[in-house]
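Any read-out appearing in this document is the output of simple, stated calculations on the displayed coordinates, not a laboratory observation. All figures in this text were calculated on a predicted structure; none of them were measured in a lab.
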Structure P
Amino acid sequence: MRLALAQLHVEPAAVDANVERAVDAVYEAAGEGADLVCLPELFNVGFFAFDSYERRSESLDGETLKTVRDAAVEAGVAVLAGSIVEDLSATAAGPAEEGLANTSVLFDADGERRLVYRKHHLFGYESAEAKLLTPGEDLQTADLLGFTVGVTTCYDLRFPELYRELVDDGVDLVLVPSAWPYPRVEHWQLLPKARAVENLAYVAAVNGSGDFADASLVGRSTVYDPWGTTLASTDDDPDIVYADVDPERPASVREEFPALRDRRC
């Protein structure tokens, strides 16, 4: 499978322009032979545009996801739309859920919604995310292009138990849409690599690019293989990162180095 990480320039609160860049990246990556294209965290509104969260929130049937879904179908590629600010009350069938969530959606090349992930760990350090959003509880997986795919989001990288749960559900490719800022470059380079090594799985961490009032994104979107080897990466400018990933490799590595079988907890 040819995987593409679309490291987009994300402009604060400029939803129309950001979505247009995302759609352009989907078509560009498809033209380069990509089978799956991944977009960054809150690619439409921008993670640090906190004042715009409520105003620019949407349901799962809203305009942003509809536009991305249509692009996936027309381009003939699967797309991880990771992520938007979801209005839970607009999505839910009844009044049981309310508030806002940081929500990623995986579409296949036919436009079918295969997975919905709401960020479990909300960032509170110099950030309003934890005050504004509701954490997710569900941890879905999807069989796609020979892989069992899971999704986590940005700050989730600091919680390895979440990845163990995914591995126990059979996941061998984890997609991680993110909005990781300076100065924590070393953390961004360490944590997804560690999650790949620990779980003997592919980890594809896609970040945004751009500046906000109080933060700049580090970029450096990277694909790690099940040994933690970097397959492809970039700097902090807008770019598309491509890597060819083998659905048989995680099982092969786990057989060769059976650390997961040696777990005692």
Structure Q
Amino acid sequence: MHELPLLIFTLLVQGSVGITLFLTFGAGAAKPVPQATRQLLPVLLIACVMGGLGLIASTLHLGYPLNAFNALRHVASSWLSREIVFASFYLAVLGLCTLILLVKKRLVSFLLPIAAVLGLIDVWCMSAIYANSTIITWMHFNTWLMFYGAVGILGAVAMAWLPVLNTDAVMQTRRTLMRLAVVFVVSIVAIRLLAQPAYMDYLANAPLKNVVTLPHQPLEAFARLEGLRLVSWIASVLGAVLFAVSGWRNRRTGLLVGGGLLVLAEIAFRFVFFNIH
């Protein structure tokens, strides 16, 4: 698939922002506890690596990767330029926070919310690139739901899987964050499901005369992937239910399986999103 680099790019960056968001929620409790602070370092490194690899993957979509620098010249008018700028700012702030923790063993906690806000703005710009395109299956608020939903779901799964705040002194904070992760996952899946009838109605009644390019192929590709979409929704709902029950009761196996289903569903959703040919 020609859009595979974009699939990798969007999921990795959104997952990185999701991890940063959850770390922001727990940083205040971790800062006074040295053991908990040390546990943040590998997770911050993972978030940095995910974001960096995502940006590298995005350049592979270009015929000539060095042309990525040309996109920076149109920040005032181009969502792509804005996305690159905010992604760079996000990684710079997150990288600085990680470097200080690595070298000085000190968490500069105010940098995390700054990075999280920059990351969320970057996801908005990323969504706007596609929603303002001429691809009929992207020109809907469902694009924002899918992209921001991935931030929340991937961040919640990372919170469940990684040893963040996993020490007695801050265990209550971890339990609180796990319940927040459950709320995120259930809410996102429910909101997406509730939005689907409106999205399907939009696709069924979209006036083709307003579409500048590719009026037929995206709809045909979308219809061909009906089976994969159904499987993706089943995996997402089952994963959310299992993740919610296990997260509330602190069942490790259920969190692994439920989280795995959620991640697989996000990959499948993104494959359907980019499969427009």
Structure R
Amino acid sequence: MSPYLFDNKDDRTPDRFSVLESCYDPFSRRQLEETGLARGWRCLEVGGGGGSLGDWLAERVGPEGEVTVTDLDPRWAESRPHPPNVHLLRHDIVNDPPPGASFDLIHARLVLLHLPERLDVLDRLVGILRPGGWLVLDEFDLSWTPVLAAPDAAAVSLFERLHSALLTQLEKTGADPLWGRRTLAAMTRADLTDVTCTTYAEAWPGGGTGIGLHRVNMQQATSALRTDGVTNEELTRFYALLRDPAFAVNSYPLTSTRGRRR
């Protein structure tokens, strides 16, 4: 199992899932619809988290279709009811055998970014698509988070320092903070056809829903950040800044890349 900075066993995991679902599910659903998603399709949702997109896919494919939702720790998805055609599976996409084959659609959001073996996993996912089946990867470009408004220059410096420290910790675990911008080229090299991508971003004001992702991420990474010199005083000021309506930062751009197996 690859190291993962944001351990899903952490009690704050539902807070992270809630932000991702609120801010990014509508965009992900629109991109999945672009594949021609239809009733009767067999779908795989890799790293399904709380299961919201798996449930939506199940509604779209109808009772004659089926959706397999995998996760390293599926207990958060298991805590909510699901349509009968959703199958939850504890699964490690790096080390376990494939969770099926001949899928019409495979989707993963913010999974391969964290995996040092991401290119091998990409090839594995392509291999379990049916001919003509679609792979859709939604991935962040974590480097482009400009501050859009701030009460003073010190606030900008604080956000940039702590956010940079977080990206350093991600890189130490083998994550690629720039994977969102690299996905199209990787999917093209994997011999998919009709490869295209769309990127979504918005402003996250202090005190809003989206900016809470920075709070949860920092809280889950606190121990690692302290080893690199981030102080409790800096963290306290950072959390206060995230609540300040005078502060706003660009959201993480989510790039949705889709391609079809020949």
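One of P, Q, R was used to compute helix-only ellipticity at 222 nm (-39500 (n - 2.57) for each DSSP H run of 4 or more, over all residues; to 500), and the answer was -8000. Which one was it? Computed on structure P.
Using the calculated result 1.19 for Cα Rg over 2.2 N^0.38 Å, for residues 42-177 alone, pick out the matching structure from P, Q, R.
On the way: P: 1.02; Q: 1.19; R: 1.26.
Going through each structure in turn, the value belongs to Q.
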